[in-house]
Structure I
Amino acid sequence: MKLSYIALPFALASGLISGTASAATYPDKPVRLIVPFSPGGPTDTVCRLVATKLSSVLGQTVVVDNRDGAGGAIGARAAAAAAPDGYTIFCASTSTLAILPAVKKNLGYDPVQSFSPIALIGSSPLVMVVNNKHQFKTAADLVKFAKSKPGALNYGSAGVGTPPHLAGELFKSVTGTDIMHIPYKGAGPAFNDLMAGQIDLLFAATTIMSTSDPNRVTPLLVTSAQRANSAPDVMSATEAGLQGLSFSSWNGIVAPKGTPQPIIEILNKAVNETVTDQNVRRDLEQQGYEVQALPAQQFEAFVRNEVDKVGSIVSTLGDAVRE
């Protein structure tokens, strides 16, 4: 028995030395980046953009592995179950780490307990765009109309529990309006119906304005306290008198819980170098993202805050945002 107690510290020390040694040579083989959505979508586009530059920064190929399905839950479960050795990382988002855990049960992963946050890629508020048939010039015009005719307006979203859906329900809650929700199977069909006048308004990524016809639709506000760099001419929610309307969509990189801290730090430095690269930053900004390079600890605090904030929104809104 005494020998066992004596051996324990040496065993622990050996493990620490082994972990340090692996970090010293990391990465010495390709890294897998799990993306929980199908190729060609907005999350996939952003993650592939990061993966390309990250490969050169790390000196190893970063292979994108699309594991789509269940609103991102399938990919998240696969990442959470992977070996915590730094060779599997996950492209997380508002949807997978904040919204899904709040609106669904038995996901098979926990947004805080299953992952070690690495770095933020970028975040973006949503923009509220309205069809011009109502001739609303400001958010106040829309709110006034909606209050005078409850249920007369409708808004589209990319589906139940998606960021545009939560933003729409939060807008209704903040303004005290009754606006019907119409879920679609993606942002594209919702946008097409907005342009055609089949729906009245839509919360979407700010990049929607680059393909919008100003003769058909008008952006009224962005869901943030300040104006967005990607939409400098659009009024912020605070300017519109809607201080409670704060909601952003974001992407970041996380690893399975238990990934050694030295490897987390290596990846944090590499991802931050990637997103602040002049060309990558430009491309991310064209996608509507505002880049902010954070230390791993600050990104962890960011994720926890997002989980709590979205959980609070869902709790307040109740069945309107739950499946």
Structure II
Amino acid sequence: MTRTAPGAEERISELAALQHGLVTRTQLVAAGLSSDAVQNRVRAKRLRPVHRGVYQVGPLVSPHAREMAAVLACGPGTVVCHRSAAGLWRLLPARGDSALVEVLVSPRIRRRRPAVRAYRGHGLEADEATTVAGIPITTPSRTVLDLAGAVGSRDLERALARAEREGLTSRGELLSLLDRHSGRPGLAVLRPLLADGAGPAFTRSEPEERLLGLIRKAQLPPPEVNGSVAGYEVDFLWRAERLVVEVDGFAFHSSRDRFESDRRRDGRLAARGYRVMRVTWRQITREPEALLARLAQALALAGVRGT
């Protein structure tokens, strides 16, 4: 029999608002809809199936609906993890709608869900889970730990650098987590990034990323990336050599004000004893050998002056 209890509409709307426009069949029945009423709404397209037993309410789709739907579909205790969690925390770029949503699930859950990659057997302590925008998710520290066994070394470094830069985690917290989960895949890559004196490099643009790759490939002395000197944040800094490299991006100097501002900044750094080199996207991509030779020469000369 088709039945809708009084107040059901309001309860369903409240649930959908809290869950990025999604509700489960169990929640609909608990709110006061009969099974027939649920089916009628599906046929009328008032409810749109997303997973088995999970429905979208209304036409608007939240940016995080896929992650919320995966959590609801996989049942209690499920949390978003790995690269999907890194996307929600903005530690790595979002992977797009075609990528599987990665979740940690209870070992008791065996049913597979379309468009979902479920991880089992990775023990999750209570302090390793939280919520983002109402979505259960691994903490930033646990997310970085999971990434260590799932992504390349540079993506791991980027994620760690952003997590530290945004104050989402600390080295002490991560080292404690590593001790708790010794033997996990990827720890041999993560541990050196957390060692004293080492630092993950946070780049803000593709030109910076490319230049950092060239510097590392040429085995030049490692710079501080987006370090602070004389009250300014600079792209690359060799502090001992008092050398600053600034990367002029694709559309650099789009205004005279920006040009003048940067030249004033370069002058102030020079007055403090820092040499400022400016490099362009063209030099990075078309003249990398010449650029590296110029950089190596500047570092060598700075070292001679410092002796």
Exercise for the section: Please state which of the structures I, II yields 134 when volume of the Cα convex hull per residue in Å³ is computed from it. Expected result: I
Completion exercise
relative contact order in percent (Cα under 8 Å, 6 or more apart) gets 10 when computed on, of labels I, II, structure II
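Laboratory data are not the source of any read-out in this text; all were calculated from the coordinates shown. Just so you know, these numbers come straight off a predicted model, no measurement behind them.
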